[in-house]
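Any read-out appearing in this document is the output of simple, stated calculations on the displayed coordinates, not a laboratory observation. Remember, it's a predicted structure, so these values are computed and weren't measured experimentally. Cβ atoms are built from the backbone, for glycine too; each structure is taken alone.
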Structure P
Amino acid sequence: MNKQTEILNYINKKLNSEGHAPSVREIATAVNLKSTSSVQYHLDNLVKKGHLSKKANLSRSISNNKKITNFKTIPVIGEISAGTPLLAEENKVGEIPILEEKYSKDLFALKVNGDSMIEAGIHDGDIVVIDKNIEPKNGDIGAFMINDTEATIKYLDSISGKKYLIPANKNYKNYEINENTQPVGKVVSLFRDI
């Protein structure tokens, strides 16, 4: 690891743990540099490269130009149909990162299989994040279980006083909700590999 990377890592660690930057002397000690002018040289280069900001002639004024973002992971627990309902099997097939501030233990993800939601921007192979704590309302895209064995994602809406699961693709029919249809949760996010 080169000295600039060491210095940058040390500054980030101090900013995260203490909320303020280390002094030039502290940096010198932490990265085994004998002179503060060597540290200053590396700091100036890190500022020129855009990694740090520094106010002139002000002690401990170093700040990181990149927002530190923390992530947590949620499980991808199988596939969900965006077409005709798919047999639902809950088995963890991976995990995806979620920003820590958006994380909840009630989130999980499913891989989309099919094209019934393509006009809503949900494509075959996408991963949808579901919040099982939010029941879908009219106009929401939700995940639903049909007959306790089949899972699908669709819009929820009412037509002539009856509730329907509505695809976002004219090639598929609306599905009238009955006692065998249970909401799983609301789709709150989408991931796509490009």
Structure Q
Amino acid sequence: MSSIDSLCGALDEVTIARNVGIAHDEARAAYVLRKNTVSSFDEFNNLVADYYSYHIGHCVVQGGRTANFEAAGRASEILEREYRRRGGNLMSAYKDANDGTNGGMRIILDVIAEQLKEESVERYVRHAFNRHVDPTSWDQKVEIIRQFIDRNRHIPGFAIDAAHPERYAQNYDELIKAFMEGLKKASNIFRKH
């Protein structure tokens, strides 16, 4: 099997789902949420910290436990980022959790789970490039990147300068970001249920 076939096989939607996505979805589904609202900001922080630590322990560092302050901080960063994208902030997330609007705590935990899944998929994609693209031959790197761009140019959101594959051969960051944007738009891996 050629390097491009190996790379594209590793980055196939079903392969990514099997290797990364399903574990995140199952972790989210298995977490028991006793009620969909919280009565205080302290309860909110404790719940998002508990969920974050639980999710990381199931999907990223099996069996690991994150310190409460670390989990609360990271979960808050995720919620702040997502709610800012929607025109709000962390207090908007708390308000939804406190009064049960916009899906309440269920949606808050979904946001955290989806972000953690997205981060894991991105790491998986980066690892696939590192594993399947030989770093020692510049010409081979450029050629495999050219072929990768050709095979994926149909993906919506995959906005890459196809005429200059060498631009992405030295540093895959821009290529991976574009591929992730395409996955988010076209793939069931990130489709909300």
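Computing percent of Cα pairs over 20 Å apart across structures P, Q gives 63 for structure P. For the set P, Q, ranking by distance in nm of label points 7 Å out along Cα→Cβ at positions 6 and 158 places P highest. Between structures P, Q, the calculation of distance in nm of label points 7 Å out along Cα→Cβ at positions 46 and 166 yields its largest number for Q. Given that helix-only ellipticity at 222 nm (-39500 (n - 2.57) for each DSSP H run of 4 or more, over all residues; to 500), derived from a single structure, equals -6000, which label among P, Q identifies that structure? Label of the source structure: P.
When distance in nm of label points 7 Å out along Cα→Cβ at positions 118 and 150 is calculated for each of structures P, Q, structure Q comes out greatest.
Each of the structures P, Q was assessed by FRET efficiency 1/(1 + (r/R0)^6) of positions 102 and 134 (r between Cβ atoms, R0 = 41 Å, to 0.05); the largest value belongs to P. Looking at relative contact order in percent (Cα under 8 Å, 6 or more apart) for structures P, Q, the greatest value goes to Q. Hey, mean count of other Cβ atoms within 10 Å over residues 14-21 derived from one of P, Q reads 16.6; which structure? It must be structure Q, since only it matches.
As an exercise: Rg and Dmax of the Cα atoms in Å, for residues 30-125 alone, calculated from one structure in P, Q, equals 23.7, 69. Which structure is it? Answer by label: P.
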